[in-house]
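Following are the structures in question.
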Structure P
Amino acid sequence: MIFPGGGFAGYSEREVEAVALKFLAKGYQAIVVKYNLTADGPFYPTAATIGLTALSYAQQHAQEWDADPHHITAVGFSAGGHLVAVLTALGARADFLQQHGFKSKSILPFAQVLSYPVIDLTLGFPTNHADLMAVTTDETYWHAQRLVTAQTPPTFIWATRTDELVPVVNSIQYLNALVEHDIPFESHIYASGVHGLAFGDLADSRYCHPEDLAPQVQNWFPMMLRWLRTQYASQNPTEI
């Protein structure tokens, strides 16, 4: 399940169709979740309930799509990464689910993949108070690293040290929380690269934006797929 970025105010085209096709080419079913944006009102908690609704629906209908309901992975880019980190926390809270009309006591993905994620809304993005308030006035959602618990799913996270929009400290804060709660994870912090690289190749690069081509980060996708297979195998040794 793909949650594209876009600064909470839109969807980055580079993180929609290109990402879905990349996963499809590797034999995965792909769903892009279009959550509410700040123009529609406060981002949270509505975006989280939309994401959890989509996840619950996918789990219930996965077999119809020749997919495994127990191996659904949430993939979030940038602001979509913040949403994934939040909904994987809220999906473990029976009180939140009941309050928002869900019948299940737990709605969690098998794993989460966070690409150059926004984690803490006070660590560089949003860049001003007005945009922060548009995301949410509820400080519960500001610091996704504080929402990590023993129920947080295994996590693959990558970012670049030179990200000019979402400082790499966001990813580091989340990694520290994963370590504190003994959550399985794999992380890659690349030495260079602008924000929003997606795969860093020609397929998702913008016209006349040479900075979009970043060969140094292109291996994150095959490494993530290998990591996912390792997670599957840890649950079922017969998995390849």
Structure Q
Amino acid sequence: MKIHRFIVPGVLLPPSGGLTIAGEVAHQMKNVLKLRIGERAVICDGLGNEAEGIIHEYVPDAVVLRVEELRRVPEEARRIVLCASIIKNENFDWLCEKVVEVGVSEIIPIISERTVKTNVRPDRLERIMREAAETSARGTVPVLREPKEFRFAMSAAEGMRVFYDIGGSLEKPQVAKGETLTLFVGPEGGWADKERQFAAKYGCLIRGLTARPLRAETAAILAVYDALHF
């Protein structure tokens, strides 16, 4: 039987005994999923800790879980920051959902020369990212940053900069274990020439994914997976 997982940021998880969950998660457990007394569930604090136990009782506006095990949730050894050009709403939502499932650590929406849409809905994206983290059994929810212009994101990038572009190298690079990678993925239509020049100025690894053009959201998902396996 499937064990449902819920992320409740900041919740204090006891090693045993009762854990009371209120708010949106309690509503989801009781009224949406209609979980029954005696069913198992996992509650995660969003900081890499999770408690597994049995639903003990429903009280007004809350659920009481009898905790049986408290454990750490392993995360990816490499920190991946994705700077993804903003694309139209539904596609960017899907992009964020899937890169969280793959293992991204942080998402920075960026505004590049060919970006058509320049804003995002952070409340919606954060909910999508939390649900994706729950689905993929992650112990933390990746951070969503405010949108930045490409040049500012490039100049402030952490660790090794990897600039994904058609025609880039397909050979696996040598990267120190545990080094942070900041990935740049362009919009529909690709990067402008001056953005390529800017990437070269900052010493980016110019990396390819396939010999064929890809949709922006497909490229972002493949880029995160690619970087995790350097």
Structure R
Amino acid sequence: MTAIEIAQARHATPAGVTRGAGPAVHEGAAHAAVGVRKVVLYRETVLGENGSAPAVPVQRATAAAVLANPWAGTGPATDLSAEVAVLAPVLARLLTDRLIAALGGVDRIEAFGKAAVVGTAGELEHAAALIHTPYFGNLVRDFLDGESIICFADTRADAGEALVVPMWHKTQAATRSHYQTVTARVSDAPRADEIVVIAAASTGPRPHPRIGDRTTDPVVTAESLGVS
């Protein structure tokens, strides 16, 4: 059986989604359901910037799942929707569970982002398919108690290449203090026929944010600045 057939047989797609809650997805179950080879969790704590400690130490984390690309070897006209509907919800649950545990609970998470890296035998559309539909994005937003559209990065790369994942505030996307990034990397992935799917989160803003916000900005246009 293929990974897709196994997942369908096990009814892997979550039902009755509850915001910020739900059963944890064990790595072994994820492997059996959707062919996840490994899960990599990265966490950092920002203790200082420019010689000064931030008001509150901020933690950032990424959770990355490495899985076989179910569309490797297929043509550019291949319909991706059936596999997306099965794989993406499992990945959303798996990765948000890890972020919530790593950062001390969903209530501590203030910013989020998402990303995907497809191996060299795949299309960029294969990476996009697993993170840009409601089957992933809506569930990540629900599980992390968010409201904002989730900012993203996606690319095709060799194994071990790093990807900078953007994040912003999970309920107020225009909150400039929370525009930040975290770097994700899996040393041996993606292999040519794999995809790495990433969810990222932060417990606070950049260190020492002080560039204002949309609520405090003056009205700035090309005309007002005399720029033509």
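Taking distance in nm of label points 7 Å out along Cα→Cβ at positions 103 and 207 as the criterion, the highest value among P, Q, R goes to P. Given 1.08 as the derived value for Cα Rg over 2.2 N^0.38 Å, which of the supplied structures P, Q, R does it correspond to? Working through the options, I get structure R. Each of structures P, Q, R was scored by relative contact order in percent (Cα under 8 Å, 6 or more apart); the highest score is held by R.
Comparing distance in nm of label points 7 Å out along Cα→Cβ at positions 71 and 191 across P, Q, R, which is largest?
Checked P, Q, R; max of distance in nm of label points 7 Å out along Cα→Cβ at positions 71 and 191 sits with Q.
Read-outs throughout are calculated quantities, based only on the coordinates presented, and are distinct from any laboratory measurement. What you are looking at is a predicted structure, and each value in this text was computed from that prediction instead of being measured. Cβ atoms are built from the backbone, for glycine too; each structure is taken alone.
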